[in-house]
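Presented below are the structures under discussion, each in the form of structure tokens.
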Structure 1
Amino acid sequence: MLEIKATTVLAVSHNGQIFIGADGQATMGQSVVAKGNVKKIRKLANGKIVAGFAGSTADAFTLVEKFEEKLSTYNNNLKRAAIELAKDWRTDRYLRRLEAMIIAVSATEMLLISGTGDVIEPDTDVLAIGSGSLYAQSAALALKKHAPHLSAAEMVREGLTIAADLCIYTNHNFVIESPQP
């Protein structure tokens, strides 16, 4: 069986707002589109945290569930839960084999969490993961610089649109969310 993978997830913090979005395409191998409306964005902690994931679908679901447990354990403290998840992900014999990445956002923070133990807070207020991440991130950074009148949500939509236009593993079926304060 081929592994389902490839996507684009983009988060932007701009003018006091944070939005995260993802496309909806799941691809099997290098040429088969398995589904076009996969929801890769999840609201956690009663909507106060929003997470987007890229990578193997089953692995990503497992990690998001573990992340939700960590959020519950640490009173929805995004940074602490992310660090504890990254520690477990890196050291646990089962979890360390999972192939996925997560971007998690709150109303005030954005973090990238990886299986190598990384918890990264961006300097640029833009995070992107997945096969179209370089396109989406480049577009969002350009929009922040040259079109600062746009909202964070508009920047996410435009960044994902450019990624979908260029990356065969990214489609135009977007889910874009913002965490509740």
Structure 2
Amino acid sequence: MTTIIGVRKGDEVVIAGDGQVSVGQTVMKGTATKVRRLTVGGSDVICGFAGSTADAFTLLERLEKKLEATPGQLARASVELAKDWRTDKYLQKLEAMLIVTDGKDLFVITGAGDVLEPEHDVTAIGSGGNFALAAGRALMDMDDLSAEEIARRAMAIAADICVYTNSNLKVETIKHD
């Protein structure tokens, strides 16, 4: 259980995630890192994941291979990953979701074969995802807030509401031209 948010505003995209790992009703760890930066072929991609950690790492490895095969094409790599995830009998059993960005594109990738781009430049996944999404969308109209400030405030709201989300954040930012 976790919360991950992606926010695109101006020339930056931020992915932030909390650090809580829960097993049932027990907090097992409060400092996990669920947001990672991948560097493939000189290009950076930021990924945040919710769900089973082992499953998410499997998907991140697969995404990295797809990015190596299609350098600089996050959309294509994401679609290829989603297709494999949907059709491969081993991958179908994986229980995780991803938010990915290269600074230009921002996607949610699901095991149902979805590659979704948010309509309002904010997306969120995980147990507190709906709380973070609602807060993030409300904060987008505040012109004086950066993408990072929006992500941090939305995650703070989610952490106050969702028992499976804490306020120990990992935040990664990527800018585009």
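Side notes on the structure shown:
- Distance in nm of label points 7 Å out along Cα→Cβ at positions 18 and 58 derived as 3.2 - corresponding label from 1, 2: 1
- Origin of the value 2.9, where distance in nm of label points 7 Å out along Cα→Cβ at positions 26 and 74 was derived from one of 1, 2: 1
- Among 1, 2, structure where mean count of other Cβ atoms within 10 Å over residues 122-129 as derived comes to 25.8: 2
Only the coordinates and a few stated rules stand behind these numbers; no lab work does. Everything quoted here is computed from the prediction, not taken from an experiment. Cβ atoms are built from the backbone, for glycine too; each structure is taken alone.
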